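Every read-out reported here was derived from the displayed coordinates using simple, explicitly stated rules and does not represent laboratory data. Here the structure is a predicted model, which is why all the values come from computation and not from measurement. Cβ atoms are built from the backbone, for glycine too; each structure is taken alone.
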Structure P
Amino acid sequence: MAIVPKRKQSKQRTNTRYANWKLEPVAIGECPQCHESKLHHRVCKHCGYYDGVLKKEIKVKKED
């Protein structure tokens, strides 16, 4: 047979279980090459470096 709970869980006990689902702020660090802010563990959008190695070439738009 199935196990049946002996008592009803209160609303407070149920709601506290769901209250711990929070968003964490995004981790932003500094690129060691160009010193711009970038997301951790991702290629820098400004210079294209990751872990000291050029991974992606960035095209610069010319301004008139």
Structure Q
Amino acid sequence: MKEFLKKLFLEILINAIIIICIYYLWNWLMTDLLSAKKISIFESWGLRALVQFLTYNIDYERNK
């Protein structure tokens, strides 16, 4: 149980760092390069989830 909580905390921490990086990079670069609007932290979480869903690859051969 303790190992599971460590892995869960690590996963949450890594995702939080990635979401914060997306938030700051988008608001810093995209507003100047493409005149895009600034996004909130929740919108950056949505972008992270969308990219993860679109790039998720299931290896069917490995599961057989």
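If relative contact order in percent (Cα under 8 Å, 6 or more apart) computes to 16, which of P, Q did it come from? The read-out was computed on structure P.
For the read-out helix-only ellipticity at 222 nm (-39500 (n - 2.57) for each DSSP H run of 4 or more, over all residues; to 500), a value of -22000 was computed from one structure; give its label from P, Q. Comparing all candidates, it corresponds to Q.
With distance in nm of label points 7 Å out along Cα→Cβ at positions 5 and 53 derived from the coordinates and found to be 5.2, which of P, Q does the value describe?
Derived from the structure labelled P.
For the read-out Cα extents along the principal axes in Å, a value of 47, 32, 14 was computed from one structure; give its label from P, Q. Only one of P, Q returns 47, 32, 14 for Cα extents along the principal axes in Å, namely Q.
A value of 1.9 for distance in nm of label points 7 Å out along Cα→Cβ at positions 21 and 45, calculated from one of P, Q, originates in structure Q.
As an exercise: distance in nm of label points 7 Å out along Cα→Cβ at positions 13 and 29, calculated from one structure in P, Q, equals 4.3. Which structure is it? Only structure P yields this read-out.
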